[in-house]
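In structure tokens below, several structures.
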Structure 1
Amino acid sequence: MPEVITFTQALERAAGKRHVLLGNGFSRACQDDIFSYDALFDRANFEGLSIAARSAFGALNTTDFEVLIRALKQAALLTTVYLENDQELAQRLKADADGLRELLVRTIASSHPDRPAGISNEKYEACRAFLSNFKGIYTVNYDLLLYWALMQEELAPNIEFDDGFRKPDDGPADYVTWDVQKTDEQNVFYLHGGLHLFDAGPELQKFTWCNTGIALIDQIRQGLETGRYPLFVAEGSADSKLDRIQHSGFLNRAYRSFAAIGGSLFIFGLSFSNSDEHILRLLDRGKIKPAFISLHGNPNSAGNMRIVERIQVMLARRKRPLAIEFFDADSAKVWG
């Protein structure tokens, strides 16, 4: 059984600047009925996809879209080996994988809370208190919860944050753009993109409410209806995710920033699944010391023991020692 300390104890034991990496548990702690894998699966509209794509979830006994996307892409590769003359099947598998990726984006957008006011000030204050402990904030989540919490600037405590976006050089617009020349000041990083970030060719745009008066989620849904998709890393495997990251200046900058951090790293709500392996590789050779990892619920649960085992494998690969401690996720009171 791993020793589990409180979040307060973890803060006291931290050394140097503190950074945090947020996983899906951050969003689930706010509204589990929306952001759990089961909830997303139940809300998904599979019309337009093959019957097989819907049935494949049951075959793999999962509701995790990324698990199935990875499996379909692997199956497509194997089909070219085992069924050389059936290229049509390989294309069907690839098409279903791509369709599921788009469906995941649409499902998160459609089920997402409509307005920041849908979350109470008490929750935002608790979240801001949690975030205020960290110099750098990294997230693999796609939703707007982190952005909304940071934007509640009238609420205590004060948080200094910069996500790298500025007003366009050619004047006012309905959006702001990522300024690649001023990333030294950036301390909020979306490692896997986000619903509010749209790749517009030569520039990366972020939707804002203050420039349009239109709620972000409405802008996102309008974009999806007109065929515009957000910058969104939902590939099934770690290697596919890394390939997508490396082909985006914004994502690559975030990835390199995470790789370079020193001091203490807190990891909250990350499942350490196979698709997170690209993150674990950075921990293999990173400069952090020590690291604090959240465990939710019973430390001996299957999910928590899997996290502990993955961490042990990572430690065995490291060339330099790294102190790891586990803390109780609930004690952090991320949303109160």
Structure 2
Amino acid sequence: MNGRPAPAISVCIANYNGQALLPDCLDSVLAQRTGANVEIIVHDDASRDDSLSLLASRYPQVRVIASAENVGFCVANNRMAKAANGDYLLLLNNDAALDAGALEALLAEATRIAGDAVLTLPQHDWLTGTLVDRGCLLDPFYNPVPNLDPQRADVAYVIGACLWIPRALWHELGGLPEWMGSIAEDMYLCSVARLRGAAVRVASDSRYRHRQGASFGGNRIEAGKLRSTYRRRLLSERNKTAVMLICTPGWVVWPLLASHLFVLYAEGAAMAAWRRDWRLWREVYRPVLPGLLKTRREWMGLRQGIQAQRRAGLRAWWRAFTWRSRKLSLLWRHGMPEMR
């Protein structure tokens, strides 16, 4: 540590072609009002822009892990967590920025809880400033339902764009499943934490701003329409189903899976026919079951180990779910999503 005190917080930023995004993100971390020692780690995922030059010239205090090849979000964060020295990790997207008191608010909440907890802050849209979520609940098929209730702090999971976790808990949980690639890895991590008895909560005394979809595409409402990408939707449907399989306690997982796949394939066929977009069927819906079969060793092994170590009761687990269908709600308000 070159004679410097050990950091209390390691801010971990996964970056790919984020040259235009990094200054806002890094400047927001450097501007934090906190007495805690903070280290910043950036994993550059073989960017093709001038991200590395920007980091070297403007941010020499940042530790950079420069990957020779593009390895994806899960691998990037696992590498940073392994290299980190802080008692706490904060996963922060390169398209997000913290308000000035964010780290102090997270540290104060972690200290108040005095136990294992995964935390976040209220997420606000970068352009409009409107509240996006205070963490998320889940509907029965593991679709995220934004929590907008200021009185509710306990949630099912928090978005990986701003995710705080004790480093020891991260390693106990095994980090992020690298076969997921990206999307729903935050749902997985928080679900496993909840099964182990850890809290998943929102700290309310600050916030972060997020350019939703800037780093991966899609996932935002524009002009009243929901816009997404084929790749995002594929990873989302596949990985949410995997989380359902791994984390749902007890025998109920099997009838739930059967119902989910029936609804999912009916949805895919209906959407593809309505839009006359058979690419949607081929690239998003049809691959879900083959993808799960291909990775069955991974998720079956994870399920066996995680369920064997479950400490949370069934009532506590299902308390973070809502029976309101997220997809039907979005369809009613915004119509069919636009794909690109």
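Once relative contact order in percent (Cα under 8 Å, 6 or more apart) is evaluated on every structure in 1, 2, the highest one turns out to be 1.
For distance in nm of label points 7 Å out along Cα→Cβ at positions 132 and 164, the calculated result is 1.8, so let me know which of 1, 2 that is. Of the options listed, only 2 reproduces it. When FRET efficiency 1/(1 + (r/R0)^6) of positions 148 and 292 (r between Cβ atoms, R0 = 35 Å, to 0.05) is computed across structures 1, 2, the figure 0.65 traces back to 2. For mean count of other Cβ atoms within 10 Å over residues 20-27, the calculated result is 18.5, so let me know which of 1, 2 that is. The structure behind it is 2. Could you figure out which one of 1, 2 the value 3.5 for distance in nm of label points 7 Å out along Cα→Cβ at positions 140 and 156 was computed from? Answer for the origin of the read-out: 1.
Quick note: the coordinates plus some simple rules give every number you see, no bench work behind them. Since the model is a prediction, treat every value here as computed from it, not as a measurement. Cβ atoms are built from the backbone, for glycine too; each structure is taken alone.
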